[in-house]
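Engineer: Structures given as structure tokens follow.
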Structure 1
Amino acid sequence: MQYAGLAGTIFLEVQGTDSKLVETTMDLAISGIKKEDSVEVKKTERYEVEEEDGVYSTACEVELEGNLHAFFKISLKYTPSSFEIHRPDEITIDLEQAHEILADICLASQQLHSKLISLIKQGRKPMENE
């Protein structure tokens, strides 16, 4: 598969009050990204789970290659805390690519909105733990 020459690094972070859940969540995110057909993972650097005041956290840097659309999809699906594109210095996209990216953003927004409405209808606040 051709990855369209974009290279970047995403930074994932997971926090919680259960160290095992934090570790498992990060494992799932990393393995999920590695299974994505639209990107090629070049390197992962995982940090140990740390605890501070009863809150556990871990992080991981994932270097990958893909096209701009793939990078948008990874951002929407895995919600990294940051995403840095290393190359190329300039990016040009055609109208079809722009439409694909916007369609994915719209879909993610609709799914989030539906989830929030569902929580509100259940009498729950959107930011409550599930």
Structure 2
Amino acid sequence: MRVGFLLENGVPFVGPLVSSAAGGRRVVDRWFKACGLQEGGSVLVRAFLVPQHQGRYELVLTAGRKMLLRLPGFDELLAWRLLRAARSKGILVVTPLVGKNRYPLAKLEGLGLVLKCGRRDGKE
């Protein structure tokens, strides 16, 4: 799976690259089913950047004991840019990125996961 990253007005969008909006909708449906979530609902999702070989990282999202998503292939610079942008804006939008222009499906159709990013100590 190829992964894309986009900063738009400082908001970080990250997700799998898909060729069509229909393919992106199927991906989001799988995420919602995996965590038992309905559109507009909320669930506690944890995000981890897991180090891999040769300076690469993998973004792992879990909901409870279920793994929602694994996005491999982040280099160290991209991983740090993602973390810095998410902490700065307080959110991370996980959504399929559609087509060659990598347009976020969250902006096209409102589909994706919006993760509120806080500090580990619970302070905003």
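Engineer: Can you say which of 1, 2 returns 11, 34, 33, 18, 4 when P(r) over Cα pairs in 10 Å bins from 0, in percent is computed? Write out the running numbers ahead of the final one.
Structural biologist: Numbers: 1: 11, 34, 33, 18, 4; 2: 13, 46, 37, 4.
Here the read-out was taken from 1.
Engineer: Right, here's the next one. With mean count of other Cβ atoms within 10 Å over residues 67-74 computed per structure, which member of 1, 2 shows the largest figure?
Structural biologist: The structure with the largest value is 1.
Engineer: When helix-only ellipticity at 222 nm (-39500 (n - 2.57) for each DSSP H run of 4 or more, over all residues; to 500) is computed for each of 1, 2, which one produces -14500? Spell out each step's value before the answer.
Structural biologist: Details: 1: -14500; 2: -8500.
Traced to structure 1.
Engineer: Given a value of 26, 48, 21, 5 for P(r) over Cα pairs in 10 Å bins from 0, in percent, for residues 11-58 alone, point me to the structure among 1, 2 it was derived from.
Structural biologist: Of the structures listed, the value fits 1.
Engineer: With Cα Rg over 2.2 N^0.38 Å, for residues 43-114 alone coming out at 1.15, pick the structure among 1, 2 it was computed from. Don't jump to the answer; show the numbers that get you there.
Structural biologist: Numbers: 1: 1.42; 2: 1.15.
The read-out was computed on structure 2.
Every number in this text was worked out from the coordinates using simple rules, so none of it is lab data. Owing to the predicted nature of the structure, the values given are computational and were not obtained by experimental measurement. Cβ atoms are built from the backbone, for glycine too; each structure is taken alone.
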